[in-house]
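Asker: Presented below are the structures under discussion, each in the form of structure tokens.
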Structure 1
Amino acid sequence: MFETVRNYLAAQLEVPAEQITPDTDIIDDLEADSLDLVELIMTLEEHYDIVLTDDKTANVRTVGQVVKMLEGIVK
């Protein structure tokens, strides 16, 4: 699951995938803005066929937090 999130972020933000670790802060380290975050959420929803609500995504900042959130939803 980490590789999927990393690859989507790398492609979307045009950064090398190797630069992205579980501790990478999506906003601070990758300089993503709110539109980038919305796009990531929509991509993950489509990929995993899930719905990510604001309450689930509100405090997610790092790649590892995204993965942990997804692991709690996708079985």
Structure 2
Amino acid sequence: MCLAVPMKLIQFEGVNGVVESDGVIMDVNIMLIEEPKIGDYLIIHAGFAIQKLDEKEALETINLFKELRDESE
């Protein structure tokens, strides 16, 4: 099973980006994203940004992940 998660782009240079979600920060490759901008929500899978995501949809998904995490604790 594969899992891709929405994360917010907080900085980038060339094809290297840094994304954040719920305090988790990671380096990703953004070469597949056309015209990335700081603040974009991106779907991240296996260290690659694979798609831009609408902010509303991204936040809904992030909140669902938080609910799942909280229920499992």
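Asker: To test your reading of the models, identify which of 1, 2 gives -16500 for helix-only ellipticity at 222 nm (-39500 (n - 2.57) for each DSSP H run of 4 or more, over all residues; to 500) when calculated.
Answerer: Working: 1: -16500; 2: -8500.
Of the structures listed, the value fits 1.
Asker: Kindly point out which one of 1, 2 the value 28 was derived from, the read-out being relative contact order in percent (Cα under 8 Å, 6 or more apart). Each step should come with its number before you reach the end.
Answerer: Numbers: 1: 40; 2: 28.
Structure 2 accounts for this read-out.
Asker: Can you tell which of 1, 2 yields -1.00, -1.07 when log10 I(q)/I(0) by the Debye sum over Cα atoms at q = 0.23, 0.24 Å⁻¹ is derived from it? Kindly include the intermediate steps, with their values, before the conclusion.
Answerer: Numbers: 1: -1.09, -1.21; 2: -1.00, -1.07.
Here the read-out was taken from 2.
Throughout, read-outs are computed from the coordinates displayed, never taken from laboratory work. Nothing here was measured: the structure is a model prediction, and the numbers come from that model.
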